[in-house]
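Next up, some structures in structure tokens.
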Structure 1
Amino acid sequence: MYRKPRCAGLPYTAAMPNNIGRFAINADDVPRARNFYQKVFGWTFEPWGPPNFYLIETGTEQVRAVGGLLQERRELVPDGRMIGFECTIGVQDIDETIRAIESNGGKMIMEKFLIPNVVTVAYFQDTEGNVAAISEPAKE
């Protein structure tokens, strides 16, 4: 009987990178959400496929694989335990981004906090109620 060879220590993975390939933002009002992300983060949107479906371009830099975290489920919004994946968007100026989020219909749900020598992080809700984080690298 043929058996597929297993990778040492990870019997369920293939011999290829399993990097995050895409993310999706779910929205009740797609034009409103599109406007929010365009204005706050400068992302561009290209119509693709069915109505109200867009490819998102977050930048032009080639970046390394997305790093991940595994953590205990949290409740960042009252009575709203996090379900699914949590996204963190890297920014150059967290204070400027917080102002942009608030002035474009988003809401900060956790004050910014510093992880010393690593990053400053803050959590927000977009115009559709989705929760995400922003992070600014620590100043050297």
Structure 2
Amino acid sequence: MTLRDQLDRWFDELWVRRNAAIIDEMVDPECTIHGLPGTKHGPAGFRPFYELFSRAFSRIELRIDESVEAGDTIGFRCTLTALARDGTVHEFTGGGMATFRGDRIVAAWNAFDHLALLTSMGHVPQETFVAALLAQAKLAAG
């Protein structure tokens, strides 16, 4: 099984099928997890994020748009579509890297556009990012 096959299985079982057992099966107990709010090491560190995200959205689809493999590590970029409990569809992009040892993830780096998700959900006004940059530029200008 290629790294891409393993990554496809991970995302399909985890988000599409909502099979939480895949966490214990594929995440190494010593796995380091980066870039997801509130996550720590191993399955126990990832599970709270998974449970919260799963409760927030009734359907989640993740499409890997591109991937590159090097040794035991795969990098990817993806598009995530989430159906909120109120029926609203939110689409945002992201990516990351995962290092495998056999069929287990031993390290994961996540970089998802959570700002786009929060904006789509109405929690952050559309103009917030540009307004923050302008404010910072004014501070820098003195």
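Where a number appears in this text, it was derived from the coordinates with a stated rule and is not lab data. This is a predicted model, so every value here is computed, not measured. Cβ atoms are built from the backbone, for glycine too; each structure is taken alone.
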## Note on the structure
Candidates 1, 2; helix-only ellipticity at 222 nm (-39500 (n - 2.57) for each DSSP H run of 4 or more, over all residues; to 500) computed = -10500; producing structure is 2
### Query
1, 2: which one has distance in nm of label points 7 Å out along Cα→Cβ at positions 107 and 131, as calculated, at 3.9?
2
